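Undergrad: Several structures are given next for inspection.
Quick note: the coordinates plus some simple rules give every number you see, no bench work behind them. Source: prediction; values computed, not measured. Cβ atoms are built from the backbone, for glycine too; each structure is taken alone.
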Structure I
C-alpha cells in the first residue's frame, strides 16, 4: 500500500506512527478472522491452554487442578508457566492468569483476588518478632521479580522503613521455598501464602496488611469469542480462589474496560 510500517533503529524495528494508529483495528480484524476460521473448523473444546506465572502455578493451581479435571474430564488443561506477558490475541493461548492492576489494553479481565499482602516467616523466626521494628534482627528474603513493596507495608504498619538485608532470589517460587526453609521473612500475597499458613509451615507475625490496587486477574483476548471451556475454567477458578483466600471473596467476573 506504499505505507512505511517500521523504522529501523539501533534498538531494532520500531512501529511508525501510521502503524501504531492502525494497530488496534488491524488486531481486532485479525482476531475476528481467527475466530471465524475456528467456527468453520469447529472449536477444540477438548484442550484448554492457560499461561500462568510460576508462583501462582506452584502455590495454588497445581494443587487444585485435579479437582477441575475430575469435574470436567472432557477438558485437558495445558499450563504454559512463564512470567512473560504473552499476547493472547496472537497465540494459541486460551486464557491467562496475571498479577498486576488489570490494565492490559488488549484483554478483558476478571478479578480473582490476591490484593492483600504482608510478611510471612516460619514459627521459629516469628518468635523473634514482637513488633515491626524487630525486622532488623532477622534476614529478609528479597524477590527481585516481585511487585510488592516493603515501604508500603511499613506505611500500613504506621512506621518509617527500617534497613533490610538478606538473601535475594530472581524467582518467586524459590523465594517462597526459602521462607519455608527458615531463611528469613518474605513479603507475600495472602492468597499465595494461605496454604503454607494453614498447615503451619508459615505464620503472619504482624496484623498490618497492605490492601493494594494489584491482584491476580483472569485474562482473555479482547474481541475473542468466549468458549465453553474458558467459561467453566474461569468460574471454577474464581470459586477455588475464594475458598483459598482467608475469607477474601472476589466479585464474580468483575470486568475491567480495556
Structure II
C-alpha cells in the first residue's frame, strides 16, 4: 500500500535492527515498517568484504570518510549482477593492511560465486536488468578491433568475454557494455606477452553518434617480465545512490590485488566517482 495512505499514527521501534530504529506506520489494522535510514549509504564489495565508500547527503564519499560513520548493525541490500539476493547486516569496519582498506563483514555472507554488491540503501538498486548479447556479433567484434588498433595493437586477437545491453539513464535508449581480453589473460599473471590486453568499454549514442568510452583498459605492445598486468571485468550495473540512474561497477584484478571503480553517468558520459581495493 502507498505510504502516503498512512499519515495518522506512528510509533518508533528498534526491535528489527540493533542500533538502527525503524518507523512503524499504522492506520487502523494496516501498518508498514520503514527503516529510518541515516543520510549516508555505504557500498560494500560483498565477496571480498571491503568498503567501496558510498553517498552522504547525496554526494559520493570514499571509504576513508565512510568508515567512521558506520557503527555496525547497518542493514545492506545484496545484489548479484542480475538479481536481488536479500539482506544482510554489516559489522563495524576494520582497517586492514595491504591497502590499506576497510573490511566490512556481512552476516549472512553471500556465496563468493554470487559476485555480490551490498548497498546500504532501501531503494530498488536493480530497476532495470542487463540483457546478455552474443560475443560473436560482427558489430562488437569490429568495435573491439577498432579499440585495439587505436591503442597500438592492430594484430591483437579479438576475444570478447561479455556483451550486455541496458538502459542506464532510464531514457528509453539502451547502452552496450562489453569486455574483452587477449587469449591466456584469464587470471592475474607476473608477465605479459606482445599484444596482450584487457578492456571494458561503454558504447553509447551521444549527439546522434555511437561513442565508445573505455572504463578500464591495459594494452601491451611488447613482452614484459616481470609485470603485473591489470585484468578488467564488468562487475555489476546498479543504482547505487537511489536516483534511478544506473552506475557501472568495473572490477580490476592483478597479481595479489583486487579493486573496483564506480562510474556514474554525468551529462551523458561515464565519470569515475569512487574506487577502492586491496593488494600487497
Structure III
C-alpha cells in the first residue's frame, strides 16, 4: 500500500519518436491511485496529425491506420488535464521523456499543465540506484565475487571475460522477446548470436543510422530521422556533404559513403 497524501498518477506514452520538441503522442494511459488506494484509469489512442515512422510502429505496434479516426491531442487535452489535476506523477523513465513531451503537447494546444507543485517519482531511477548496472555489480551478480581494484584495465577486462562466461552458463537456451513480444532465437554459446544480441540494429557504431526489419538503413537522428538513407541522399545530395564536413565519427562517414556508392552502382 502506497502512503499517499494526494493522488498519484502513473502514466505512460507511446509516441511517434523520441524528439520532445517535434514528436507527438499516439497513445496515453493513466492509472490514478487515490490516498484511500482507490484506482481509476483513463487512456486513449491519439491521432498525432503527423505520420508515425515505421520504426516507431514496429516498437509499439501502432500504425497510421490505427489512429486515423482517433481524436487529436487538442480534442482530449482538457479532459486529461482535469483527470491529472492535483496529482503527483509517477512513471518509468518519465522525467527525461514522458513528462517533457506531455508538457510540450499541452503547451502546443494552450492548456495549462504545471508541474511545479507536483512530486515526480521515477521507478526506473530507483531501480538503477538500487540495482546498479556497473561491471562491479555484474561481477557480483553473475560471479558472486567482489571486484577488487575496479577501473584497473586488466582486472576489468578479466572480470568482463568471467561475466560473459557466467551469462552464457546462466541463460543458454533461454529465449528472449523483442519489444513487440516476438520470441527471438535462444541465447547460445555462439558469437554470431551474441553479436546479434549486442549490436542488433546499428548500422554505424554511433547509432546515427539503424536497420529496419527489411535491413534497410534509416537515419536515426535529425530532420530525416526514420527515412531511408538511400532515399535522402537521392532527394537531398547536399545532406551527404553536410555530414562529411560535420562533427561525425569517421565510422559514420564511412558507412554513409558505402551507402552512397552502392546507390551509384545501382544506376
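Undergrad: With distance in nm of label points 7 Å out along Cα→Cβ at positions 49 and 161 as the yardstick, tell me which of I, II, III scores highest. Intermediate results must be reported in sequence, preceding the final value.
TA: Details: I: 4.0; II: 2.5; III: 5.9.
Top value of distance in nm of label points 7 Å out along Cα→Cβ at positions 49 and 161 goes to structure III.
Undergrad: Of the structures labelled I, II, III, one was used to calculate FRET efficiency 1/(1 + (r/R0)^6) of positions 97 and 233 (r between Cβ atoms, R0 = 25 Å, to 0.05), giving 0.25. Name it. Intermediate results must be reported in sequence, preceding the final value.
TA: Details: I: 1.00; II: 0.50; III: 0.25.
It must be structure III, since only it matches.
Undergrad: One of I, II, III was used to compute P(r) over Cα pairs in 10 Å bins from 0, in percent, and the answer was 6, 26, 29, 21, 13, 4, 1, 0. Which one was it?
TA: I
Undergrad: Out of I, II, III, which structure matches -9500 when helix-only ellipticity at 222 nm (-39500 (n - 2.57) for each DSSP H run of 4 or more, over all residues; to 500) is calculated?
TA: Of the options listed, only I reproduces it.
Undergrad: To test your reading of the models, identify which of I, II, III gives 2.5 for distance in nm of label points 7 Å out along Cα→Cβ at positions 169 and 185 when calculated. Walk me through the intermediate numbers first.
TA: Working: I: 1.8; II: 3.0; III: 2.5.
For distance in nm of label points 7 Å out along Cα→Cβ at positions 169 and 185, the value 2.5 is produced by structure III.
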